1. On mean count of other Cβ atoms within 10 Å over residues 70-77, which of the structures labelled P, Q is highest?
2. Have a look at P, Q and say which one yields 3.2 for distance in nm of label points 7 Å out along Cα→Cβ at positions 62 and 126, as calculated.
3. For the read-out helix-only ellipticity at 222 nm (-39500 (n - 2.57) for each DSSP H run of 4 or more, over all residues; to 500), a value of -7000 was computed from one structure; give its label from P, Q.
4. Could you figure out which one of P, Q the value 4.3 for distance in nm of label points 7 Å out along Cα→Cβ at positions 30 and 110 was computed from?
5. Comparing mean projected area of the Cα convex hull in nm² across P, Q, which is largest?
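Laboratory data are not the source of any read-out in this text; all were calculated from the coordinates shown. Keep in mind that what you see is a predicted model, and the values were worked out from it rather than measured. Cβ atoms are built from the backbone, for glycine too; each structure is taken alone.
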Structure P
Amino acid sequence: MISFLVRRIKEADFENGFFETLSNLTTVGDIRFNEYRMEIINRILGDQNYIIIVAEEQENHTIIGTATLLIEQKFIHNGGRVGHIEDVATRAGFEGIGVGKKIIQKLIETSKELQCYKIILDCDDKVIGFYEKLGFKKKAVMMRLDL
């Protein structure tokens, strides 16, 4: 049984497998080695509306899961807030042990604490069942324009 802790990201996590875990989701690119890396990290970590949660494997302190919660302040719903979940990833080899579930539960809890009136996310058809088990409902169609 693998023991892991779900918490907010800290700077040391970028050296403990964060980018490798994120690369299980999509192409990360050369930000791992980019000269502007710390500028980007500091900009993201300094934004109070940008919350990154990680799952840290307790024995080796390796990051084995991550997701981001973006908080959007709205004019509608009496100036309410919406949580946007993005970049949900589990490190290769750690799937199926509850990492994603615990991370999403933490983001739901955080969204409630921040008084969001809803949480939205986009996902592939193959993981709809995972999110439905956590209370999400298929609501709309996502559209995308790659730039």
Structure Q
Amino acid sequence: MRKAAALDETDRRLINALQGDFPLVPEPYRQVGEVLGLSEDEVLRRLDSLLEHRVLTRFGPMFQIERAGGAFVLAAMRVPEDEFDRVAGQVNAFPEVAHNYRREHSLNMWFVLATATPQGIAETIVAIEAATGYPVFAFPKEREYFVEMKLRA
């Protein structure tokens, strides 16, 4: 298990400030920095460090991919415990994969697939199965809910 990275108070303030209401201006990181009393370079350096140390696994906008012609699906796999880390690494290497989590269930690996086209889902599933040797079970969205989840650092 990975040891949690130590966050200082500035990192915490930055994480909290970047959750929602990101400024849609020509220099958003400069504006965030001004609010926090940091330079634009310091905001970017800290954000890069948080991503590099996997404190944050992703930073960016959330899009409704179907409106842009793409698709996404929740997927799961049944992976033997002694293979889990290897398979997780293989699955996570696909750029179409996000939010990969271990679950206490017979389907113990759950992740989201997002592709530029609807047929990309099936293609990516086939590729993941070929790379890992395990079947992927796809669970298409039946309904969509908006949950504004913000986690205070």
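1. On the way: P: 11.6; Q: 19.2.
For this comparison of mean count of other Cβ atoms within 10 Å over residues 70-77, the top structure is Q.
2. Numbers: P: 2.2; Q: 3.2.
So the calculation was done on Q.
3. Values: P: -7000; Q: -11000.
Label of the originating structure: P.
4. Working: P: 3.0; Q: 4.3.
Of the structures listed, the value fits Q.
5. Numbers: P: 10.0; Q: 10.8.
Greatest value across P, Q: structure Q.
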